[in-house]
Structure 1
Amino acid sequence: MIRCDIPKAIPIKKIMQENPYVKTFVFEHTLNSQPGQFVNLWIPRIDEKPMSIAYDGGKEFWVSMFAVGPFSKAMHSLKVGDMVGVRGPYGKPFEFKKGQRLVMMAGGYGAAPLYNLTVRAIKQGCTVDFVVGARSKEHLLYVNRIKKLGASVKLHVATDDGSVGKKGYNTLILEELIANKKGKKIGCVYACGPEPMMKKVSDICFASKVNAQISVERYMKCGFGVCGQCSVDPKGFRTCVEGPCVSNEVARSVVEFGKYHRDKTGKMHKF
């Protein structure tokens with residue numbers, strides 16, 4: 001049995017600048033992950049953090065991140081050839097059926113893991129409406145990569161300031177897609193990004209009786225269900241094991257979903 005709970009030191013193979021704030025780090029390593037799962041990255045003397053997998057091609061995988069805290073800023077300072085501790089993959093992945101019409105609802109960094117899901121899904125005959133939302137044009141992530149996926153994928157863009165695409169939240173586009181009864185029925189909607197956005201997606205899909213899966217992320221330490229740090233109220237399930245990807249029904253049973261989360265000390269923080 002291959003142990004995935006012990007960090008393995010892996011050199012950075014390549015670094016790609018996605019936008020002014022996001023870099024993608026490429027690691028040449030076989031993860032055998034599924035879309036929606038995550039890895040824990042470790043920089044000695046800095047910290048260890050869970051990160052969504054943006055792509056897994058079998059022989060290499062990608063991780064994309066904003067430079068917002070001490071760990072991610074340290075990652076952004078690394079160069080090709082520098083070593084990073086990697087353990088995983090962890091978590092419950094997204095699920096889909098062959099040939100379905102899928103809708104990806106990506107807010108900010110959420111475009112990366114949903115790109116990973118889209119690459120897998122179109123190989124199984126699925127068609128995808130990929131809806132990307134961001135504050136402004138310069139914050140958009142993976143747009144050019146999504147455009148290159150071919151005719152099976154239709155890109156929709158929304159920005160808060162209207163600098164590109166539809167002005168407003170990307171959930172406005174979701175409402176339009178659901179209201180439009182032309183074409184193939186939507187099989188499932190997937191949401192990843194800021195939790196208030198995902199809660200709105202959840203509400204829209206619940207009201208419209210459309211299947212949805214939500215990536216519910218919490219402060220995850222161990223990654224394999226021992227510490228209980230990422231347990232949610234009141235269900236108590238661990239988002240690193242029973243999640244992060246859950247059905248809309250499960251997400252809506254979590255009273256804190258869209259309202260608050262807890263930091264590493266357990267203190268409540270409202271969204």
Structure 2
Amino acid sequence: MYNPIFVDALKGLALALPDRLLPELIKIMAIIPESQCDAQPDYWKYLLSQKVTSQELRDRLYKFISLWQELHPEVSSESLHLALLAAMELGRELQKSYEVQPIWTMPDQAGEWNRQTEPTILELIHQTREEILLISFAVYDIPEIVAAMRVALARQVVITMIVEMPERSEKIPFGILQTFPAEMIEQLQIYYWAVGRRPVNAKGKYGSLHIKGVISDRHRVLISSANLTKYALSLNLELGLLTDQAKLAKQIHKTFDTLIQNRVLIPLR
């Protein structure tokens with residue numbers, strides 16, 4: 001009888017693991033039993049860190065492998081490969097019946113459909129072929145996402161960001177200029193909401209850019225409560241919705257196009 005904690009960890013990993021990482025994971029897991037006996041028992045952690053950019057996913061993998069070695073070391077890496085492959089395939093088939101998928105930042109790992117925010121954003125960036133739009137109030141301390149965006153730029157993906165600019169709005173003490181190196185800033189198409197175009201109430205308080213979302217190739221759209229920040233992607237309790245409804249994605253993207261054309265959103269210079 002398999003320990004239910006181990007089974008739950010296997011199921012959660014199957015839901016969170018991108019297809020492209022499974023072959024690499026199995027190669028690493030195949031050497032773990034032998035590596036436990038040599039002078040570098042944690043060498044597998046180094047190998048995983050080279051393949052997995054998401055800290056949340058790395059932590060999940062570390063936990064799963066530790067549970068495997070502690071609770072069921074008799075299970076071979078080949079058996080785990082088959083189990084993960086079957087669970088991932090089943091998960092994909094079940095998700096096809098859902099038009100909208102919930103995407104969480106949930107440190108306690110609760111819930112049946114616990115797709116995490118950062119791996120989902122990384123997946124959207126990696127899968128984008130032509131253009132991606134990212135909208136966020138706050139942007140800071142997101143090295144894995146910055147690295148993925150750098151790779152996307154190298155393959156000629158157009159990246160547009162709509163952000164709150166503390167230098168313009170004095171709303172927040174951190175932002176995009178502290179997050180991206182100067183050469184990336186030059187390659188990104190960055191827009192912010194001009195203060196002069198924001199509504200103002202009787203007390204002189206003006207509105208904020210509070211939308212958070214990602215649109216990939218005007219086809220897939222993620223609308224989330226999570227900013228592009230370390231806390232929103234790892235510590236907070238956040239919820240978003242991901243859909244492949246292209247019509248909806250195009251409508252949302254077109255609205256931002258109109259805001260840019262009408263200079264409600266203006267480019268960072």
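Every read-out reported here was derived from the displayed coordinates using simple, explicitly stated rules and does not represent laboratory data. Here the structure is a predicted model, which is why all the values come from computation and not from measurement. Cβ atoms are built from the backbone, for glycine too; each structure is taken alone.
Looking at volume of the Cα convex hull per residue in Å³, point out which structure of 1, 2 has the largest value.
2
Please state which of the structures 1, 2 yields 20 when relative contact order in percent (Cα under 8 Å, 6 or more apart) is computed from it.
Comparing all candidates, it corresponds to 2.
Given that distance in nm of label points 7 Å out along Cα→Cβ at positions 24 and 184, derived from a single structure, equals 2.4, which label among 1, 2 identifies that structure?
Only structure 1 yields this read-out.
Can you say which of 1, 2 returns 14.0 when mean count of other Cβ atoms within 10 Å over residues 8-15 is computed?
Comparing all candidates, it corresponds to 1.
The value -14500 for helix-only ellipticity at 222 nm (-39500 (n - 2.57) for each DSSP H run of 4 or more, over all residues; to 500) was derived from one model only; which of 1, 2 is it?
Of the structures listed, the value fits 2.
With distance in nm of label points 7 Å out along Cα→Cβ at positions 176 and 256 as the yardstick, tell me which of 1, 2 scores highest.
If we compare distance in nm of label points 7 Å out along Cα→Cβ at positions 176 and 256 over 1, 2, the biggest value is for 1.
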